[in-house]
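Structures are listed in the sections that come next.
The numbers here are math on the coordinates, done by the rules we state, and not lab data. Small disclaimer: the values here were computed from a predicted structure and weren't measured. Cβ atoms are built from the backbone, for glycine too; each structure is taken alone.
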Structure P
Amino acid sequence: MRDRLAWCAGIKNGVMLAEPNDNLATAYLKKAEDALDAMHSVASSDWKISTAYYSLYFSLYSVLTKIGIKSENHTCTIVLMQHLLEGYFTSDEFEMVEKARQARVETQYYITSDAPAIVSDMLANQVPRFLVKCRGIVDGLTEKEVQSLRKTFTRLIEESRNRRHVS
């Protein structure tokens, strides 16, 4: 999946460096809270999944915004979580966000009977913790850590591009 970073860096609205922005990171955390509130207020499992996913996504995106990384592709954002932010998130958290993304796509675009209630119940328990964790990361990242992550981002993109050209 690391080779996807080069793809993500090469597509329109993929991943790129931007200026780190504390105010925008806080705004994305607010969007995550709003989505979490919506998750608790809807009865439909399909909409619970969708709002839960967006709470996860905006929480994660707030961390990237704090670092100064822009990504308008959801898959690319999740790839960054796995490869750039592996020291901040567990593989279980990565799998939860990816599972939520897949469930959101399935329930939003298809008529499915693949137990959306089970997924929405799982997310209802995990999304609030993920939001709190992301808030802690955003609040706790130092300037030195932000700069280190930006350098790592650039290195990962270059390594991924080099692997693509060798293959």
Structure Q
Amino acid sequence: MRTAICPGSFDPVTLGHLDIIVRASVIFDRVIVAVSRNPIKNPMFTIPERVEMLKEVLKPYRNVAIDSFDGLTVYYAAEQSAVAIVRGLRVISDFENEFRMALINKNLACNVETLFLMTRAEYSYISSSAVKDVALFGGPLDRLVPPLVVKKLKEKLNVNQFTGCCDGREV
């Protein structure tokens, strides 16, 4: 069984993340979406909240499992007997950092490959940070995150309604 790891902070999970995860689930027998504990970041959602959101939105994909981990992704991948770490690329500026991490990972665990998937063009501008900014100021989220995440952001920020959409619809 060929297993891949899709690591990230997923704070929150976006449509761009889901694009990469779903496409990886077609390539690999098993995909573990691994929520990383990053002490440098100041997350909006707790690890259990992020894991729960991912479990819910990825429920239809039977070969996708959700987990969380501490430490280096490549060591977690090796512990899970994964053959690959799948990383999404949005824009060319993502490549330099991802390439550097792939080389370090290859040095640490030579049997784990890194696979880069370009996100679809319609998701290339979406980041979790941008989603949080839009949410904080009450902007429309329906083209950025799944409906469950819109609901969770409203609850977290204590906002009743996100307003406005580029085509005039209420969100």
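Among the shown structures P, Q, from which was the value 0.55 of FRET efficiency 1/(1 + (r/R0)^6) of positions 125 and 149 (r between Cβ atoms, R0 = 30 Å, to 0.05) calculated?
Values: P: 0.55; Q: 0.95.
Of the structures listed, the value fits P.
Determine which structure produced the value -12000 for helix-only ellipticity at 222 nm (-39500 (n - 2.57) for each DSSP H run of 4 or more, over all residues; to 500), calculated from the coordinates; the candidates are P, Q.
It traces back to Q.
Given a computed value of 34 for relative contact order in percent (Cα under 8 Å, 6 or more apart), which structure among P, Q does it belong to? Walk me through the numbers before you get to the answer.
Working: P: 34; Q: 25.
Clearly, the read-out refers to P.
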